[in-house]
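Following are the structures in question.
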Structure I
Amino acid sequence: MARQPVQARARAKYDAIFKAAAELFAEQGFAQTTVDQILQRAGGLSRGSLYNLWKDKDELAYTIVTESLIMDSITFATPRLQSVVDASILLAVLTPHVTVIKAANRLATEQGKAFFGYLWRTYTPLITELMTQARDLGELEPGVEPADWAALWVDAWVGLDLRFRENYDELATAVDRLNQQMVHSVAAPETKAKLQVSIGRGHELIHTSQHADAYYTSLQEQLKEDRGSAPKPIAAD
C-alpha cells in the first residue's frame, strides 16, 4: 500500500503525483499511461519521488481506485431503498466533474489488474445489505431477491458508465432512466410514492461527499472556460 507522507514537502509530492496520475488514467487509461508521463505532469518530479511512495504504477492506480470509490454519502434513509437510489444518483452527478472518480471508474474496468472489478466488489455488498433491509421493512415487491437485484443495479450502472465515458454529460440522464426502471420493478406501491428518484436530487447530496470540494471547483473552472469562450459582442458603428 502507499506510504502516507508526514512532512509537508513529501505530502505535496504525494498530492502532485496522485493528481497527475488520476488525470492521465482518466484521459487515456492505465496501459497508455507511463510513469514518465505522470512525473512530467506532476511538475518534473524524479522517479524516486514516486517509488518512495508507491511500489509501482499498479499500486499507485490501486490507491486512486480505493480512495475514490467510497460510498461515503450513504446514510440510512427512509425508505431504505432511498439510500440505494441516492448512491446511484450521487455517483452519476459526481463522475463527469471529479477527475479521480473518472479515473477510478476507468481503472476498475481494466481487466487483469488487482483493481479490476473494484466498483462491483465495493458497491454490490453494500447495496445488497441496503436492499435486504428494505425487504425486511416491507419496501420491496414480493419475490424480489436483494442480492440478485443489487448485482443487476451495479452491473447496469457500470454499463452506462462505459457507454457514456466519451461523453459524460449524458450519464446523469441515463442513470435517471435506470433508477426509474429499477424502482418501478422492485419497490412496493407505497414505497414508490415516497421515493425521490429524480437526478436533480444529486445536487442536494453533493455536500455529503468527500469529493464535494473537487466537484464545486470543477464547476467554477467550467464556468470560467464558458465565459472565456463566449463570443464577444460586436461593437456598433
Structure II
Amino acid sequence: GSTACTTCDVDTYRSTAGGSICEPCPENSYAHFTGSTGCLACYYGMPKVVAGEIDGCVACPNYSSSQKGAAKCQECAPGTTNNAGKTACELCPQGTFNNVSGTVCQACPAGTFRSANGGDGTACTKCPPGSWSAANAAECTLCAEGYATSEQGSTSCSPCCNLCKVGTFKPTGATDNKCRSCPAGYETGSTQAGASVCTQCAAGKFSATPNTALCTPCPKAYFAANPGQKACKACPAGQITDA
C-alpha cells in the first residue's frame, strides 16, 4: 500500500479526495501550480488546444485573437489587426486599412485617405480634385492658393497657369514661363488678358507706350502713313485729314 499521497503536476488536477489519478486540464484551461484542485480558463487571446499540455495557454499569433476559454485563435477580420497575445483584435487606425483577414494594417497610399478607424476593410478613398495627400493620411489637404489639381488621387498640386496681363503676351508655341512686353507702336489686339500676339499698329493708328492693348486712331489733322508708329504727324500747311 501507499505510504503517502503524490501531488498533482502542473496542468493536472484532482477536484475530490480519494482519487487515484490526476486529471489533465481540459482544452483551453490551465493549472500553473502543482497540487491544483481545478483548472482556470485560458485568458483572452491565449488558448490551449491540447488537453493536459504542460506549457499551459499559449498566446495567439500576430493578427489573431480568441475569447476566454476558446479552443483556437481566430484571424482578425478585415479592418482589424493586433500583435501576438493581445486580448482582442483592434480597429485599424485612421490612414490605414486591410481588406484580408489575419493581416497587418497597411498605410493608405499617397493620393488616398481613410478618416475612420477600422471600417469594413475596404481600401482607402482617392482624394477629390483640388486636394492631395501623402501616404498614411487620415484626410486630404486642400491645394494652396495658386495651385490646383484636376485629377482624383493626386499626390501633389501644380502651380496654376496665370494669364498674361493686358498689353503683354506669350507667343503660341513658347515653352518658357514668361510674358513679353508689347513695345510702343504695337498692340496685343485685345483688352482681355491672355494675349498670344503683338502686332504693329495699322497705318492711321499709333501707340505711344509699351504694353498697349489697342492702338489709338490718329486725331484730326494728324496722320500715320506707315504701320508701327509711336506717334502721329501733323498734316503740313495746306493739308487736312479726311476724318
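The numbers here are math on the coordinates, done by the rules we state, and not lab data. Computed from a prediction, not measured in an experiment: that's the story for all the values here. Cβ atoms are built from the backbone, for glycine too; each structure is taken alone.
Values as computed for the structure displayed
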| quantity | calculated |
| --- | --- |
| Entry that produces 19.9 once mean count of other Cβ atoms within 10 Å over residues 14-21 is calculated, selected from I, II | I |
| Among I, II, structure where P(r) over Cα pairs in 5 Å bins from 0, in percent as derived comes to 1, 6, 13, 16, 17, 14, 11, 9, 6, 4, 2, 1, 0, 0, 0 | I |
| Ranking I, II by distance in nm of label points 7 Å out along Cα→Cβ at positions 134 and 166, the structure that comes out highest | II |
| Test item: relative contact order in percent (Cα under 8 Å, 6 or more apart) calculated as 9, pick one of I, II | II |
| Given 0 for helix-only ellipticity at 222 nm (-39500 (n - 2.57) for each DSSP H run of 4 or more, over all residues; to 500), calculated: source structure among I, II | II |
| Among I, II, structure where distance in nm of label points 7 Å out along Cα→Cβ at positions 94 and 198 as derived comes to 5.2 | II |
| Which of I, II yields 0.98 [Rg/Rh (Cα atoms, Kirkwood Rh), for residues 182-221 alone, calculated] | II |
| Read-out mean projected area of the Cα convex hull in nm², for residues 38-157 alone, computed value 7.8, structure in I, II | II |
| Per distance in nm of label points 7 Å out along Cα→Cβ at positions 78 and 110, the highest-valued of structures I, II | I |
